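Take a look at the structures listed below.
Values in this text are rule-based calculations from the coordinates and carry no lab data. As the structure is a computational prediction, the values presented were derived from the model and not from experiment. Cβ atoms are built from the backbone, for glycine too; each structure is taken alone.
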Structure 1
Amino acid sequence: MIDFSLSEELSALRDRYETFIRDVIIPLERDPRQGPHGPEEALRLEMVQEARAAKLLSPHGPREWGGLGLDHRGMAVVFEAAGWSPLGPLAVNIQAPDEGNTNLLNQVATPAQKERWLGPLVRGEIRTVFSMTEPDGGAGSDPTLLKTTARRVGDEFIINGRKWLITGAPGAALNIVMARTEDASGHDLGATMLLVDMDAPGFSIKRILNTMDSNSPGGHAEVEFHDVRVGRDRVLGEVGKGFRYAQIRLAPARLTHCMRWLGAARRSHAIALEYARHRQAFGRAIGEHQGVGFMIADNETDINLCRLAIWHAAWMLDQGEQARQETSMYKVYCSEALGRVVDRSLQILGGMGMTDDTVVERIYRDIRAFRIYDGPSEVHRFAIARAALGRDPSAR
């Protein structure tokens, strides 16, 4: 039996996050240091300092590096609270890709690598990127199409290739690069993760992509590696085990996306609910009309079912279960259900929903990408169906 009740300590911590987001972060939502490619670094650092002073920074980070060291259940609660504002995850240092990279480095990096990058990352001093997706028929939904190569020559790896939709590249300090590793003769050694400084000779940002979302500092970039050289000390984990490490990173990250977006969807619903209570049409509040009332009911249902799904997956991860397929299922369900919540909220607001008079329009643009990144819904459905077809029909 799963216990969904919160301890007094966790309830108090949730309340502290909610108060911080309401009093400190929401007033910054109209700060001019934001644009189509996300908040400026100065704004991020200012918010991080506020979170650090409130002792709310990096709830997911290991305690030995300055984080709060919460388990997945605790993360589910406070990530939802932080997601109430589009700036909340960035303020408390749980924005993707840094949050997933924190988990990856903590589990795979060497002590020296942790000292150099994990500590500053947990303290909010640096940002990082994760370079896997490629243009022109390269790795995307099918990671086996990986084209970027890292040829081993002596004690070095020479990286060549292109990546795109690399979130947060401008201003980041560390690039975790997935590449197909080859020995000096060109023999394939498998996919490997390599740690590359963003100012490494041969690395360049070719262009910043114009996308519909605007919640990530630096936006999304297309980047190029031209004979970028790194030493063996820059291998993350072991050569050839990159795809295995990718699952260490991606499976929990799918769930933490759900946690953050649950908070954003709840905010949208709360704004629409307040509007529906007071906006009059045809002699009564619009919430009393069946068409709007049914949308409110559907929002309530989707929000609560998503929370139950998230808490169940968090419980599984805390029990040490793999939960890879479950996080795929919940990522599909939550990305679509929470997207519906925001869509209905905008519809309830009517013309106001199309304006920036409320934050719903911004959340609507930002959340749409959730159905695509970390695996589009269709790819997850393909994997879920394939697993079901290969299972004994009588198995529970």
Structure 2
Amino acid sequence: MARAFLIVMDSVGAGGAPDADRFFNGQRPDTGANTLGHIAEACAAGRADVGRSGPLKMPVLDGLGLGAAVRLASGAPMPGFEATPAGLWGAASEVSKGKDTPSGHWELAGVPVPWDWHYFPDTDPAFPDWLMAEVAAKAGTAGTLGNVHASGVPIIEAHCAEHLRTGWPICYTSADSVFQIAAHEEAFGLDRLLKLCQDMAPTLHAMKVGRVIARPFVGGPGNFKRTGNRHDYAIAPPAPTLLDRAAGAGRKTYGIGKIGDIFSMRGVGQLRKGGGDIGLSEHLQALAAGAEPSSFTFANFVEFDTLFGHPRDVAGYARALEWFDGVAGAFLRRLGPGDLAIFTADHGNDPTWTGTDHTRERVPVVGWGVGPRAIGLVGYTDVGASIAAHLGLPPEGPGRSFL
């Protein structure tokens, strides 16, 4: 029986979300944000020639229909993306009231978020006193550090020395529904940090904060480095997802990258992590060659978002996209007759935009395995419904198959 692969290029948005005016970076609404479109424009204008040069080059995914998908979503010209689509192509809009990782992934898997997430105010302090007291009590420390909206690298730099001196955990948030705790892997202890985040998760989940994120680092002031041992403690999805349904039907299921964290390991039979996106690409290639018939593989490639979207690094984002296009080509060559592969995203993170947070955008949907097929503008849940149909699972939930 045929296999299915759903590959999320984290934050690779296509612009044009119809409700972007309700989402903000600072005081600026996300109206007009376009991750792929603006990167392509910057590359064509010579504004992204660091470690690469010239127009954005993604011949594999453009060959499936990526350029056409972005033009459909947003009207962006996408210079250099002129291929006639040979694959499935379209763009998807989200209904969940968030522009974050759990919202996007759950909805792609057939479960829109039925509640409003809790967001901490962009004030100093950002968290209530009682919450900080609980963190300190569970950490066994006399206090905490941070307590503001911040990006991970600057806040660790600001508090690294004091953290090493006092042992107090560094707490911060962002425009997403998250509570993040950074601590030194050796001085504080990785296991201790993970237990602290796990212990705090029930309190924060009850507030409808989507994720508690452990952010370990090593080194010292001026030369610290965040490690690959990040762990997200996410609220469990409120209903069975595509992973649950596939596993319940006896199908082998594989998660690559953050999928286990995002879905609280529900429905994830085997999880492949480690080595950054390069390591994750090796797991994807291995599963393309060796995953069982009728299996479902769900992958997340996060570094577009973390390394280049949030820091607003246009050239770095372009380099990552071009690298991933090569990964996609090698992956598709390993697929067999009857297999289905869909490439999409969970939200946007336009590196040309104001601020450092995600942007509310439509996402591209391009696929291999069904020949040329224009699917138009669809919903996130339609992606999950289509994969379910390909796997022979009965229809369930709000999505409709476009296969």
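Here distance in nm of label points 7 Å out along Cα→Cβ at positions 15 and 207 is compared for structures 1, 2. The highest value is that of 1.
Source structure of the calculated read-out (semi-axes √(5λ) of the Cα gyration tensor in Å, 34, 24, 20) within 1, 2: 2. Out of 1, 2, which structure matches 16.6 when mean count of other Cβ atoms within 10 Å over residues 159-166 is calculated? Checking each candidate, the match is 2. A value of 15 was derived for relative contact order in percent (Cα under 8 Å, 6 or more apart); which structure in 1, 2 was it taken from? Going through each structure in turn, the value belongs to 1.
From 1, 2, which structure was helix-only ellipticity at 222 nm (-39500 (n - 2.57) for each DSSP H run of 4 or more, over all residues; to 500) = -10000 calculated on? Derived from 2, not from the others.
Comparing distance in nm of label points 7 Å out along Cα→Cβ at positions 47 and 311 across 1, 2, which structure shows the greatest value? Answer by largest value of distance in nm of label points 7 Å out along Cα→Cβ at positions 47 and 311: 1. Upon calculation of FRET efficiency 1/(1 + (r/R0)^6) of positions 119 and 287 (r between Cβ atoms, R0 = 30 Å, to 0.05) from the atomic coordinates, which of the structures 1, 2 produces 0.05? Structure of origin is 1. If FRET efficiency 1/(1 + (r/R0)^6) of positions 87 and 263 (r between Cβ atoms, R0 = 25 Å, to 0.05) is calculated from each of 1, 2, which structure is the one that comes out at 1.00? Comparing all candidates, it corresponds to 1.
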